[in-house]
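These are the structures in question, set out in turn.
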Structure I
């Protein structure tokens with residue numbers, strides 16, 4: 001098969017929920033990625049960080065609560081940076097090991113990635129992404145007063161901090177990532193949607209209290225790297241319409257027009273399949289010849305070879 005440049009977006013289910021689970025999950029998750037590399041493709045890996053950034057945020061919050069004078073509040077952007085580092089550490093080591101076991105000599109690099117967002121993005125006026133520990137109403141009110149956080153009740157389970165989820169505007173380390181890819185390295189980048197930053201005066205980048213959707217950040221990365229494929233890996237083999245209904249239809253190859261129609265009909269769940277389809281659609285529309293694929297991690301190779309998954313292309 002002709003060599004392709006591929007951006008692979010790993011979902012949270014491929015990374016586990018804690019340190020022990022992550023080590024085990026990543027060992028298996030890198031195998032389908034290695035399959036693509038073994039076929040000669042150029043691969044860039046992005047990933048989610050939902051459980052991990054929540055764990056880090058919880059730990060830093062509890063540390064702050066234990067001794068507020070000694071340990072200040074930890075910005076969410078810093079928590080995202082921490083999650084990129086420790087997820088990337090496992091991914092690059094496991095992927096390098098898997099490739100070496102196959103006799104493939106490839107360098108694997110993790111690039112700490114900032115992603116610029118617009119300070120005027122409407123998402124900042126309507127924070128909706130829950131993160132961190134559950135609190136009582138009284139605890140939430142105290143945290144909101146002390147730190148200026150937005151808090152909301154979360155599905156009857158207690159109160160949590162909520163943050164904005166703005167759209168990605170630009171990848172700050174793009175040229176570094178591009179240089180590494182062009183040099184033949186496997187690059188892990190834009191982890192957790194990237195560290196969200198806003199550009200202020202005198203070229204300063206300031207961390208934002210936000211979480212960027214990793215599928216939209218992966219799409220932007222794929223566009224900017226002029227990738228041929230964007231693979232969004234999730235918990236199902238294909239996207240579907242009429243999901244969980246007797247007349248469910250699993251989608252194979254669809255056009256951008258069909259994807260737009262299904263989105264308009266509300267066929268995809270917000271916060272779940274919807275952002276994946278929206279990101280896949282945007283990439284497929286960005287340039288002639290580009291293809292988006294939504295499928296299971298272990299089906300990535302078959303999907304690229306046209307055997308499964310939901311493919312969106314003109």
Structure II
């Protein structure tokens with residue numbers, strides 16, 4: 001399928017790269033790196049990486065604004081997004097042709113060509129494989145970005161989505177480009193003091209249900225007190241992986257500017273993605289997100305996840 005995607009890229013002079021709402025390093029790195037690889041190979045093409053960005057990920061590159069393009073003659077490539085409602089782009093139905101490149105479990109078909117591998121560690125891993133299997137050019141900068149996205153989505157290779165193929169690719173990249181690991185890792189994990197103190201607030205105020213669901217509600221007042229943005233708590237979700245009493249944990253952040261409540265969810269066993277799909281979200285079995293309008297919906301989500309954990313504990317206890 002790599003060849004099919006490559007042949008389609010050859011056909012179009014204008015290409016737009018999109019990904020899911022609520023940007024993360026895997027989504028943005030795959031987006032920016034693929035844009036740079038296409039332009040490195042075909043400098044005459046117009047290539048745009050679109051969506052709402054985050055100041056936290058500016059080290060990966062800049063996003064673009066689309067101006068005066070003919071959608072009916074353009075190609076859209078959607079990265080790291082399993083369902084149409086979560087695509088952070090406008091007018092997606094107007095494009096001449098659409099391609100999906102994704103590593104999430106299949107939710108729905110909304111593109112003409114869909115390259116999905118839910119066994120892959122990340123969308124960045126898929127793009128790395130794509131570059132090695134086609135004539136798209138690559139360089140150290142492009143591969144560093146893809147490495148950063150891969151590292152982020154595997155949480156430094158400790159998640160179950162890390163396979164032998166992941167380490168094989170990383171070894172190949174490091175041998176070819178001799179990454180400065182300090183330079184590559186530092187932007188991913190360097191944080192201002194206010195975020196460290198904010199993490200301490202989260203740790204002190206986590207609520208844990210009877211069946212092992214941990215959560216923290218971050219109101220707009222708290223966000224302003226610590227001078228962080230509404231995505232800060234979600235970006236910290238992987239700091240709470242190894243709490244003995246917790247099976248599922250989530251950060252719940254009020255975003256008054258956009259009138260939504262952002263929820264990041266992780267699990268050490270119970271499947272959470274189907275629950276997240278009921279709350280305008282989705283993702284992986286053990287890593288998902290959701291977006292709701294009210295804290296009443298948040299309570300409903302907490303209760304649903306608590307029931308999932310209860311059933312999981314009953315099943316584990318019966319084995």
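Please state which of the structures I, II yields 102 when volume of the Cα convex hull per residue in Å³, for residues 4-155 alone is computed from it. Corresponding structure: II. From I, II, which structure was relative contact order in percent (Cα under 8 Å, 6 or more apart) = 20 calculated on? Of the options listed, only I reproduces it.
For which of the structures I, II does the calculation of mean count of other Cβ atoms within 10 Å over residues 28-35 return 28.4? The read-out was computed on structure II. Taking mean count of other Cβ atoms within 10 Å over residues 20-27 as the criterion, the highest value among I, II goes to II. Across the set I, II, distance in nm of label points 7 Å out along Cα→Cβ at positions 164 and 196 reaches its highest value in structure II.
A short reminder: the numbers here are calculations on the coordinates, not readings from a lab. Not measured: the values here are computed from a predicted model. Cβ atoms are built from the backbone, for glycine too; each structure is taken alone.
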